[in-house]
1. semi-axes √(5λ) of the Cα gyration tensor in Å, for residues 284-379 alone computed as 20, 18, 12: which structure among I, II?
2. Quick check for you: by Rg/Rh (Cα atoms, Kirkwood Rh), which of I, II is greatest?
3. Out of I, II, which structure matches 12, 41, 35, 11, 1 when P(r) over Cα pairs in 10 Å bins from 0, in percent, for residues 4-147 alone is calculated?
4. One of I, II was used to calculate FRET efficiency 1/(1 + (r/R0)^6) of positions 92 and 116 (r between Cβ atoms, R0 = 41 Å, to 0.05), giving 0.60; which?
5. With relative contact order in percent (Cα under 8 Å, 6 or more apart) coming out at 30, pick the structure among I, II it was computed from.
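Derivation of every value follows stated rules applied to the coordinates shown; laboratory data play no part. Quantities reported herein were computed from a predicted structural model and do not represent experimental measurements. Cβ atoms are built from the backbone, for glycine too; each structure is taken alone.
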Structure I
Amino acid sequence: MERPKWEVADIFRRYGEAYRQQHDGSLSTAQRRVMTAIEVCRTAALGGHLERCDCCNHERPCYDSCGDRHCPKCQSLARAAWVEKRTAEVLPTHYFHVVFSVPEQIASIAYQNKAVVYDILFRAVAETLTTIGADPKHLGAEIGFFAVLHSWGQNLMFHPHLHCVVPGGGISPDDSRWISCRPHFFLPVRVLSRLFRRLFLTYLQEAFDAGNLQFFSSLEALRDPQAFQCHLDSVRNLEWVVYAKPPFAGPQQVVDYVGRYTHRVAISNQRILDIKNGQVKFIWRDYRDHNQQKIMPLSADEFIRRFLLHVLPNGFHRIRYYGFLANPHRKQKLELCRQLLGAVPSPTPPVGSSEPVTPEDYRDRYDRLTGRSLRECPVCHRGHMIAVQALQPVRSSPAIQDTS
């Protein structure tokens, strides 16, 4: 893939300091940390090493990455590593992609209470899917799935929703057989939507009653219990969006497709077209207008504001696993699923194997997982780039050469 001309890092380096000064009182510590991490990513500020081609002697500095999960440049290796682990867990059955969204009235509460409301979103979705899946009127089985939190739409506005990937069936209550759903139908979305709405509002009310929600500025009136109750009443009769996409074509498509979702950030660098004259232009798709591709012009200030809307709370897990994919018993449950589906058991390491494992160089790992070499010389394309000298971090200037 061709390197993008402009990056989120360029926007932060050019306009970030002015944004910090203008919004000093409203920026959180987490948002400041994300801005700084992206600004210094793959620059001399983080240090690195000097590489030299073993064929033509071409040299280049190779600076370290920030590793922040919000950075568009730091997701490829993490995504590939995640996909590698999940590939071994894919079952030989059809899979479904189900999306759960909350109304705009709830999204505004979520933004001011991210950790609490995001947890409620995961909890309500998980209970909805497992409850309806276990109901004999629908499937009558223990299902397994993982859910990925996204908080953005194509225009970068705040839109929290969960992407769930679910095998098309589950384990019978007595563990004796695999119960498949219909090939092109998972579970009724209207039933899912209404239970999801009821559970979410119940848990949100419980959080309010426990004093776990905070309200500021335009939502300050919701501190009053009666006003909060009226706010929830306004969405009780709305149809909350639950969308089941068509099933995947096969197990490998599940891994390839989902890998693009798990480590996605609010916007990729490839979508950014220009950042001049205090304005940022980027490509977006307008789903309300027949999925048309359009160009969105925003002031640099507004672009940065929208990007920072999606900074996650510290330590928050945005990928979670449930049912027979839940971490405590995933291995045993997956083996049972394979047996019931008549699949080949997953390989197990030899008993007593205790040889120390040599840590894999990140460049070798990147090559193995992505199929793209970081060692090939960009000049002669014959030699390999060899690290010849360590480069210490340079903190004196925020605008140091970027070699990403």
Structure II
Amino acid sequence: MASKYPVSKQILMAVNGDEAVAYAVKQSLVDVVAAYPITPQTIIVEKFSEFVANGEVYTEFIPVESEHSAMSACVGAAATGARAFTATAANGLALMWEILYIAASLRLPIVLAVVNRALSAPINIHCDHSDAMGMRDAGWIQLFVENSQEAYDTTIQAFRIAEDPEVLLPVAVNLDGFFLSHTLENIRMLPDEAVRAFLGGHRKVHKTYVDYLGKEVEVKLDPANPLSFGPLDLYDYYFEHKMQQIEAMKRVPEVIRRVNEEWYELSGRRYGDGIIATYGVEDAEVIVTVLGSTAGTVRSVAKKMRKAGRKVGIVRIRMFRPFPFDELREVLKDARVVGVMDRAISFGSYGPSYLEINAALSELKSRPVLVNYIYGLGGRDVPPNLVERMFEELLDVAKAGGTAERLRFLGVRGNV
């Protein structure tokens, strides 16, 4: 199927990943942007402030005093029916902690760009996924992108996903700090009118019946139709309200698949099925799973090895929350060995992806051997030769059969 806006009708721009996100927000009819700087996210809100100052958008731009306040401002704005956005990284995301849970529990469709960076201490401004993994239980949808084009595309998609009446949950779009945020890359942008049509114009607010009035009203803060948001909720109803979030999360994968396909029809670009993207998995003895920008390197190595007759494959996990248990179980079940790459670790345990994939495969009678590779902490690079060495280790495990050392560290001095 030919896309409605083929490459010839799209705008070629050389931008870094942060700028790609800013342009996506510019086109998305966002009503409120709350801004607080932190490396390597700052370029996003700086660039957007230029759009505001130049009169290119009609957005309320709120410079706040902290990341906690940035998310609080988004909560207030979204509760009134506004389309709201902010961005952060690392320690800034940690400072938002309390409000992340509130945003999700109030079912507010906020979009947050998380430019992934290591958490202190020691102080480090470079990439790993420890910040994103810290928020994985907060009730947010979490999407991870591989490149700046996907950062642009996914930011726009995130508003559609979050605002879908079957979902109404906030979305975090994760892009790797510096590897993507500060690296120049060509991207293709759709015309403004195409993006706005894709989003259906400004945010539409869900309606419901309010019994004591006997009429349908919008679920938003409105003096003419007063509603309560986030009241005291003790053991008599709290559990039931958490179940509503659980049920909403169950509906997310189908919405993401649909939005991914609709974006493909519009732009000619899709990202796997929107949930995972695979390469070479059909006959692979060894499959490696990965999130974020490292997927490009791993895929390149896998292509080289397959040309040499090695049966290896790769699964890029795009949707980390809700976690794609069923999809990964299906694609990994026939492999002999699965290497799980994590750019974060749960201290005293394994990497977050490993724990989830281990659970996903636990129901299989015959299951692959799992090996967890912790890599790239604090922004350490993972060059192709190191990835190839990882694949060779996993092929050796497949050849030997049996068990293997489950927790390994890729690229640490003394172990390279």
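1. On the way: I: 40, 26, 18; II: 20, 18, 12.
Derived from the structure labelled II.
2. Once Rg/Rh (Cα atoms, Kirkwood Rh) is tallied for I, II, the winner is I.
3. That value comes from structure II.
4. Going label by label, the one that fits is I.
5. Numbers: I: 30; II: 16.
Label of the originating structure: I.
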